[in-house]
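Input: structures, listed below.
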Structure I
């Protein structure tokens, strides 16, 4: 995410604005450019009712919604805009409007309007109409959109934090068929606002996802897992392979061995569009499945490292890539990011099923004293958005795991 979305107003400089313009981010769900004389209030209302984002006043728009140059607007335009929003919006409201001088005489400025959707008293009504953002357009909300905004203004367009719905036993379950001992999942989700047409993945997306995965630390982490589980020796990981593909779902796999065996590990990345069409949640799930040596638990350091590596993969690498490729969403809202862990079960040659628990499969005793003796088979937690934007991934993961461990009965968990 560009610093312009989050730095203090005093740190918003012309150089920072120019840096954003040089990225050539086209107008989309969260970005709008207005040159001098254009009225930005409709765009502000539309972004406020959907994702939030940035409106630049004093930036000319070129072909296909790409910014061309900073033109600036006369001094005093900020006061006009703020007054207009205060008198035209119902309820009266104004976002953050930052004035940035853009010429040597300081006679012209660029206005950077930052809209934090979490602070918007939605729905914002402008002259009797509710505007929403659809791709790069501001349109009046239809009856369905209006009902969603009026009935539950906080429910759209963000996905809900649902540990069970995106948990390992219910969503794309890796326990079906392979029966690993432990699976660790990182998942990141963003809501794609309802449009008029069906949302689908573009052709060629699978190759771009594979290229992105190869540029992450997934393969070195899998090699380390394989070596640790095998107790040394040599581990030759398989490359990322496409296991399933459709217009709304991609599934890729990489294993620590060409043939899954014990001990071993497998990473699975699933990218999917979920929800009633044409509305969709874009989900990226990254699962690390582990088959442990007999009577040897997964070390707490590796347990932690898997989440340290997989969370940025889904939230920082894959989700923005797929969102941009699918709907042109470059400047993305803060995604909902979750972590999950679950234990599997074993089946005897006679078909008897034994449920295993995390207390015997992961070195949880290293966390410290535990209160109670209830069985632990799974855990889920949502990362704090204050630590995701701007991203402090390790801190966000650790905070979520501490909360998870406390729910397991560890009053003061000590992670390495």
Structure II
């Protein structure tokens, strides 16, 4: 299918599938902003609440020629921003006024924090009985460890995931990205939309609890079950425990990854590498046999790849219908024609006028396309407009700003 055919019936307004949904975003760091960013990418009106004077995320690296962090525009694009001091009663009142106009609240503070401030689920439910209140935390709203502060690496370590990751016989290794945070954001977005569907069907809101720990366990391919049953829990590096050969293989100009699943693929691979007799060898003709002789089959493939270019290896193995891919750097991926055609980089203009490429939404909608509409707003940039929308007068706004309640 051609790209133009897929989007042939796209709406001209490009509003996104969640147009008309309003979300109050009281989040910090990564997992919470990631959840609300997904919803904003799909068209929801996400209002990010920050304290007056907030600077946004300032983690390095910064975008070239700016004082803006790449992280801020990664998870806070497509949102609006309002500055409210939630630790003072007038700020609490304004927050609740905003909630009364919303469909969902997203927060990722330590459990109990927003209750203490007067903007927890029960307080929000009083002003909006059908509100969906989405809480994201390290260890959840209940349980023996729920009060423990939680960040991405802690969840990876606690869950068992980090102990499973790494080279054979090597030490545990953390994921290079915010894996637990990102997965929690995905789970939270799906859970929040599920709760909205329930609300639309029944009129009932609810409190949704998403933990980083639970999210990474859920995505660990059943390894918690294996742990409960005392199953195999070894590290496999770049290999796959259940099939062989699967690994990163070095070529003369980089690496490729080969994933061989079916026995018929093994026969084809042996033909490609010029060893058809190995495809008929009963010792390695089945996956179980190849697992028992993993080192041998891995070495055969590695030696063949080592004398060839990535392009040559991929062309020959692709032609045989076997799964293979180049091991790209992100710099290489950012220039790949397929990735670019998939709109996984979308240019947006910063407030300073510079144009920067931001990662595009993963899901493609033929009728209501998701897109990067604008970069992350300057913190509190939309305070006046948003407060006017909920009925705050200019005089009240000036008084609140003078008192330091709003930014």
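Throughout, read-outs are computed from the coordinates displayed, never taken from laboratory work. These numbers come from a predicted model, not from an experiment. Cβ atoms are built from the backbone, for glycine too; each structure is taken alone.
Annotations
- Entry that produces 0.15 once FRET efficiency 1/(1 + (r/R0)^6) of positions 23 and 303 (r between Cβ atoms, R0 = 41 Å, to 0.05) is calculated, selected from I, II: II
- Read-out Rg and Dmax of the Cα atoms in Å, for residues 199-358 alone, computed value 17.2, 55, structure in I, II: I
- Once distance in nm of label points 7 Å out along Cα→Cβ at positions 7 and 319 is evaluated on every structure in I, II, the highest one turns out to be II.
- Which entry (I, II) yields the derived value -7500 for helix-only ellipticity at 222 nm (-39500 (n - 2.57) for each DSSP H run of 4 or more, over all residues; to 500): I
- Structure (I, II) behind the derived value 16.5 of mean count of other Cβ atoms within 10 Å over residues 111-118: II
- For distance in nm of label points 7 Å out along Cα→Cβ at positions 79 and 239 computed as 4.4, the structure of I, II it came from: II
- At a computed 24.2 (mean projected area of the Cα convex hull in nm²), which of I, II: II
- Parent structure of the calculated result 15, given that relative contact order in percent (Cα under 8 Å, 6 or more apart) is the read-out and I, II the choices: I
- Per distance in nm of label points 7 Å out along Cα→Cβ at positions 327 and 343, the highest-valued of structures I, II: I
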